[in-house]
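Read-outs: derived from the displayed coordinates by stated rules, not from any lab. Since the model is a prediction, treat every value here as computed from it, not as a measurement. Cβ atoms are built from the backbone, for glycine too; each structure is taken alone.
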Structure I
Amino acid sequence: MSRILISGYYGFNNAGDDVVLYGIISSLTREQPNISLAVLSNQPDRTAELFGIEAYDRWSFGTIVRELSRSDMLVMGGGTLMQDVTSPRSVLYYLGIVTIAKLLRKPVVFYAQGFGPILKSLSRQVIKRVVNRVDVITVRDYESGEDFKACGVKKAPIHVTADPALTISPDDIPDARGKELLQGMFADPAKPLVAISVRDWKQEQAFKRTIAKAADWFVLRGWNVLFLPMHVPSDLAPSKEIMAQMTQTGARLLDAPVTFHDIMSVLKQCDYVVGMRLHSLILACMLRIPFIGISYDPKIDRFVERAGMPNAGHITKLDETQLLALLAEKIDKLDAEIEVVTAHSRTLAVEAAKSSELVLQALRK
């Protein structure tokens with residue numbers, strides 16, 4: 001039985017990264033049911049419990065070497081691992097694992113990777129040197145592939161696919177847990193429900209008032225408003241700050257301890273999504289729920305365009321009048337928006353599945 005070790009940003013209580021891993025696991029096992037999978041994680045015990053596969057300490061050098069030695073392939077991804085904005089050590093960490101795998105003569109596949117931003121010349125040099133030794137690269141959008149090439153990655157074949165979470169079937173997500181978490185939250189649960197997913201970004205504050213106005217607009221239109229943190233605890237504070245700036249009452253915050261399974265189930269109950277977090281938008285697309293993106297990073301713009309949904313613009317230039325006009329336009333023709341997102345969701349699911357096909361092709365070589 002072939003064994004694959006997966007490396008990425010796992011075990012950090014980030015629902016977005018968790019759904020990426022879930023998408024990779026479900027896609028690979030759908031293509032090859034008898035495959036053995038293991039993952040490196042910040043919380044290996046919790047990850048093993050959540051996903052039902054072996055998980056090992058991502059910080060233990062000896063463990064990494066041992067598990068790579070036991071494996072037939074290293075899969076890096078998904079997400080944006082090649083970036084040095086959050087930390088210059090990120091690129092060095094992930095490419096260090098790739099280097100060990102290559103020293104052990106293991107094939108390496110980059111799985112539905114995003115790219116950047118890369119700010120430091122050292123990061124670019126290391127990417128050029130190491131990533132050219134990778135066997136196959138799949139990227140989640142065209143621009144990420146071009147960014148790899150601009151960094152000097154010329155030898156490794158690059159394929160444009162899509163985010164692994166898009167391979168998840170909406171039918172596989174049960175409704176019961178979402179309904180349970182929402183029970184009793186709203187005075188009239190029959191009203192349509194919008195989920196709002198926000199995050200802090202640098203020192204920006206003005207966008208929070210604009211999003212509060214959008215939340216008020218939904219309440220006045222007869223909607224229930226749910227603030228849905230994707231990364232706990234960091235998304236709780238900005239959610240509460242925006243709620244405090246609302247003039248209308250009745251908005252709620254999902255602050256109960258939840259897993260990514262719970263978040264998917266809650267989102268399945270929603271009728272619209274307003275999102276800054278990338279995977280709030282990706283999950284909405286997978287669930288065929290119309291959405292509007294609010295950008296803080298090029299990855300948001302890239303996905304929103306690919307999904308055929310509206311973009312409210314960058315948080316530094318978010319305009320209240322324009323946002324409310326755009327929401328009014330889209331909500332007034334919600335059925336048409338559902339048709340658009342459904343068509344794009346189906347196309348992107350097919351594209352996303354190609355990453356697993358390329359992994360298994362490389363494994364058979």
Structure II
Amino acid sequence: MLKRTLLSFIFLGLLGCHHDEKDNAESQPPPNNAKYIEPTLLIIGHRGASALRPEHTLAAYQKAIDDGADFIEPDLVPTLDGYLVARHENEIGGTTNVSVLQQFAERKTSKVVDGVTYTGWFTEDFTLNELKQLKARERIPEIRPANAQYNDQFDLPTLDEIIELVDAHYKKTGKIVGLYIETKHPSYFQGLNLAMEQRLLTTLAKHTYSRDIAPIYIQSFEVSNLKQMRHQLDQLKSIRHAKIIQLYGGKSEQSADAVLAKSTLRYSDMATPQGLKDVASYAHGVGPSKTYIVPNTQPAPPTSFVNDAHAVGLKVHPYTLRPENNFLPDYLDCSAIAAEKCENGALAELEIFFKAGVDGVFTDDPALGRQAADAFLKK
């Protein structure tokens with residue numbers, strides 16, 4: 001325990017004083033110590049503008065920024081050599097061209113990740129240099145065929161490259177775009193000695209933009225890693241605008257770290273008034289699936305979830321609002337064609353959640369999110 005404590009303090013000391021050697025070339029904070037003011041309704045580009053570009057590519061993030069997103073959302077997984085790259089899952093057979101590259105054919109394998117068996121190719125089996133030989137592909141081409149035209153064009157970005165993208169936009173336009181970062185499968189990767197938390201905080205502290213300028217939300221479906229990072233952030237105080245978000249899976253499900261700890265805690269327990277009060281002891285907000293707030297089947301009044309969360313000081317950012325009929329509630333569909341983009345239905349669903357009192361939404365189409373938010377705030 002003493003060794004672990006000493007290592008933690010050494011890490012915090014390094015993190016507090018570590019500035020990128022390129023700092024002087026990066027952005028400077030707004031003049032006159034102007035404070036970032038969070039919008040009333042946040043539009044969060046879920047995996048970028050993933051309805052319009054292959055997810056988790058610099059092109060998807062830039063499209064989200066151009067379409068009015070307040071935040072972009074990178075999901076992070078580690079490489080074999082410890083770099084953080086943006087993928088929704090560590091299994092990348094469905095989101096890259098790895099399956100057609102003969103030099104990596106023997107890397108195909110099966111693994112159990114958080115109790116589920118997957119077969120394919122995994123980021124933790126590739127160095128960053130090897131992953132940079134891959135190109136991104138559309139994850140759901142049957143629903144988003146237009147995105148497939150961009151297949152094999154874009155690299156898999158690192159966290160550093162994503163920060164540099166939003167920093168460049170800030171320097172060009174003066175607009176501050178936040179980073180809403182998820183660490184994927186933290187307990188699984190900790191078991192492989194590829195824990196992401198310290199590298200994440202070190203990377204954020206390294207760049208002027210993420211250290212001093214941009215708002216940062218750090219999210220996870222697990223609990224223990226969020227508590228650890230909240231403790232480190234409170235001690236450190238050098239990543240000025242970082243906050244913690246607790247994500248919620250299915251109501252009957254448990255977080256992976258709860259399963260490992262043989263806890264009986266389920267997400268439904270965390271959604272009660274007492275459960276939300278417990279979450280508020282370490283988190284600044286919650287990210288529930290949208291069905292915690294409004295059923296996805298028929299029109300219904302919202303649950304008490306938003307009010308209960310607000311009562312203990314938590315922001316509420318539900319996921320994920322998507323524009324295709326396939327993802328909309330049936331009563332908002334434009335047709336029976338699953339892949340059809342239904343703008344009217346998407347705008348109506350966004351308004352339903354704004355009326356329910358949420359503080360922001362994850363959306364695959366930030367342009368529609370921006371349109372709906374602007375219209376709602378004018379009423």
Exercise for review: Supply the structure label, taken from I, II, corresponding to Rg and Dmax of the Cα atoms in Å, for residues 184-327 alone with the calculated value 16.2, 47.
Suggested key: II
Exercise for review: Work out the source of -9000 here, i.e. which of I, II gives that when helix-only ellipticity at 222 nm (-39500 (n - 2.57) for each DSSP H run of 4 or more, over all residues; to 500) is computed.
Suggested key: II
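Given 2.8 as the derived value for distance in nm of label points 7 Å out along Cα→Cβ at positions 280 and 296, which of the supplied structures I, II does it correspond to? Please list the in-between numbers first.
Working: I: 1.0; II: 2.8.
Derived from II, not from the others.
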Check your understanding: Comparing structures I, II by mean count of other Cβ atoms within 10 Å over residues 48-55, which one has the largest value?
Key -> II
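For which of I, II does FRET efficiency 1/(1 + (r/R0)^6) of positions 88 and 344 (r between Cβ atoms, R0 = 30 Å, to 0.05), calculated from the coordinates, equal 0.25? The partial results should precede the final answer.
Working: I: 0.25; II: 0.60.
Structure I accounts for this read-out.
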Check your understanding: If we compute mean count of other Cβ atoms within 10 Å over residues 56-63 for structures I, II, which one ends up with the highest value?
Key -> II
Review point. For which of the structures I, II does the calculation of distance in nm of label points 7 Å out along Cα→Cβ at positions 144 and 264 return 1.8?
Key: I
Point to revise | Per distance in nm of label points 7 Å out along Cα→Cβ at positions 136 and 248, the highest-valued of structures I, II | key: I
Practice item. Figure out for me which of the structures I, II the number -0.61, -0.87 belongs to, where log10 I(q)/I(0) by the Debye sum over Cα atoms at q = 0.10, 0.12 Å⁻¹ was derived from the coordinates. Key: I
Practice item. Using Cα Rg over 2.2 N^0.38 Å, for residues 72-255 alone, single out the structure from I, II with the greatest value. Key: I
